[in-house]
Structure P
Amino acid sequence: MRNHNKTAILKQKVVSLVTEEKPFLRLKQVQTTPEVGKTPARGVLDDGFELHKAAKADFEVRAKHLARTQRVNWTVKQFRSLGNKLFEIKWKTGDVQWRALGYDDKDGYFVVVKLCTHKMEVYDPPKCIESARTEKTAAEAGQKKVIGYVL
């Protein structure tokens, strides 16, 4: 009877290891403000969403959906490559198209380096993509600190 219980427990652990899936999207962000005393560090997403609560809520809905979906099943309406390993997560809030530009780091996180809006093939701020490429290079080189972002 005792061995039977051990076997059942081992099987349960194996099943939980096999069925426990890592999310398909895990987020980090480039830090914009360091931690000061009890005030936590802030990042690109924290700053960008400070005045745009609805955009933050819609972004988190999009990100949670992508986290549950294998990347091969993500559509161009949700996510697309901008070339040179820079990507954008896309969503809409009201009449505004939003973009979170970032890259995949070596640990499997999507690191957001820039937040912008998009209308009629024009990004706001105007040099958003070029700026994102610069931020990506700096973050990858360790010149910019990367911090977590919890959905």
Structure Q
Amino acid sequence: MRRSGRGLPKTTSASVLGADTNVLVRFLTRDDPVQSPKSYQLFTEAANQPIRVCVVALVELVWVLHKVKRWPLAEVFDACEELLDSSDFEFEERELVVRALDEARQADCDLADALIALFNHRAGCESTATFDGNAQKLALMTPVERRL
């Protein structure tokens, strides 16, 4: 695989603070007596707002809450929507994330699958091939076997 050698484009101000997945997890779960209060303080400090959440951190957050913390998927999606509705956070690809959450909720599949399908569609793909039975419920996903 070839690398272009270009740096990442700068899209946000240097004064905006990004959040790693582990800080988001502690904020939402309040499961650590030391880190959870610190994450809450960090996110509620006016000087830190809005907190930027990138798509990768959001996908990881969903995975950790559902697979590791064993939250029901509907509750995970509710928590994500609360973050999206809060003026304390700004999201990379916000409109796409909102649509992906809605589609993932309707299809009862992973947010990552919905995002993959939507990103690929936006890039010009007619659909995205998958073996994942739940992801196949998404309109923009196609079972591999249909393409053979």
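Read the figures in this text as sums done on the coordinates, not as results from a lab. If you're wondering where the values come from, they're calculated on a predicted model, not measured in any experiment. Cβ atoms are built from the backbone, for glycine too; each structure is taken alone.
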- Message: Say we calculate mean count of other Cβ atoms within 10 Å over residues 69-76 for every structure; which of P, Q gives the highest result?
- Response: Q
- Working back from 19.0, 71 (Rg and Dmax of the Cα atoms in Å, computed), options P, Q, answer is structure P
- Query: Out of P, Q, which structure matches 16 when relative contact order in percent (Cα under 8 Å, 6 or more apart) is calculated?
  - Reply: Q
- Query: Which structure, out of P, Q, was helix-only ellipticity at 222 nm (-39500 (n - 2.57) for each DSSP H run of 4 or more, over all residues; to 500) derived from, given a value of -14000?
  - Reply: Q
